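Pasting the structures here.
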Structure 1
Amino acid sequence: ESGDLIFTREAPVGECGVLKDAKGVFLGQRTMMYRANKTKTSSGYLMYSLMSEYGQKQLENFSGGSTVPHMRVPDCSKILIKLPSLKEQRIIVDSLNSLDFSRQKKEQKVSKLSSLKKALMQDLLTGKVRVNVE
């Protein structure tokens, strides 16, 4: 369903995100789906909890495998989440969403500037644009 949390169990363990549109989504064998109990938490809060240092440490502890770390399905139900009040969870999620949005905008700006720099360097190196040295 839309709003479910999708979580990878392998390669790499612990990548997660909230599903915005469930239409046509099929989970592969190395993914898990968590559905938040809305009386206790939200998918957004679950996602940020799994991405937290506390969550990542648990995932690391549950991950096995010598070549490719992976998490067993039964271990996915053993992950512990700290649950403050719903009001506090909403404040946390809103704050982290805001930071994520700001980070994404800055990454887009850096990408644009990097592309512009490459284009200008190409113009300079090919002689399309001349530099006067006095």
Structure 2
Amino acid sequence: MAATQKLACFRLPPLPTLREIIKLFNLKAEKQLSQNFLLDMRLTDKIVRQAGNLKNAHVCEVGPGPGGLTRSILKAGAADLLVVEKDTRFIPGLQLLSEAAPGRMRIAHGDILTYGLESGFPAHLSKTWEDGKHYK
């Protein structure tokens, strides 16, 4: 019984903060790519809440960068998060985040304009625009 209690209390080490990720991988926002880093988790949580209930949702995030919104999407309970990132500089930091959320986050390195999004999620999730749920 004591071993079970110890196992239940086991936690992974905390993830580095976004500022630490940016510093660790020497990341800088590139103006020509219109990059901006949202570092305030209260702000990213608020943005994600505006998307509605993401609990057990399948979500695609385009251009996650260092992962500010990504963390908030995972925190909101998304069951499956596909991130599509064009900039290779962000992949190592996103991999750290993916390892901390095993089975819930997938990383696709590529351009969303050429990425086959239909292959990113199971076919049974597909809906036409008219059938889908839309947000204000």
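Given a value of 41, 20, 15 for semi-axes √(5λ) of the Cα gyration tensor in Å, calculated from one of 1, 2, which structure does it belong to? Display every interim value, and only then the final one.
Numbers: 1: 41, 20, 15; 2: 25, 22, 15.
For semi-axes √(5λ) of the Cα gyration tensor in Å, the value 41, 20, 15 is produced by structure 1.
Looking at structures 1, 2, which one was distance in nm of label points 7 Å out along Cα→Cβ at positions 29 and 117 calculated from, given that it came out as 2.4? Show your work: numbers first, answer last.
Working: 1: 4.4; 2: 2.4.
Structure of origin is 2.
Starting from the value 1.04: which structure in 1, 2 was Rg/Rh (Cα atoms, Kirkwood Rh), for residues 37-100 alone calculated from? List each step's numbers first, then the result.
Numbers: 1: 1.04; 2: 0.94.
The structure behind it is 1.
Which one of 1, 2 has helix-only ellipticity at 222 nm (-39500 (n - 2.57) for each DSSP H run of 4 or more, over all residues; to 500), as calculated from the coordinates, equal to -16000? Spell out each step's value before the answer.
Details: 1: -16000; 2: -8500.
Derived from the structure labelled 1.
Readers should treat all values here as calculations from the given coordinates under stated rules, not as data from a laboratory. Predicted model only: the values in this text are computed from it and were never measured. Cβ atoms are built from the backbone, for glycine too; each structure is taken alone.
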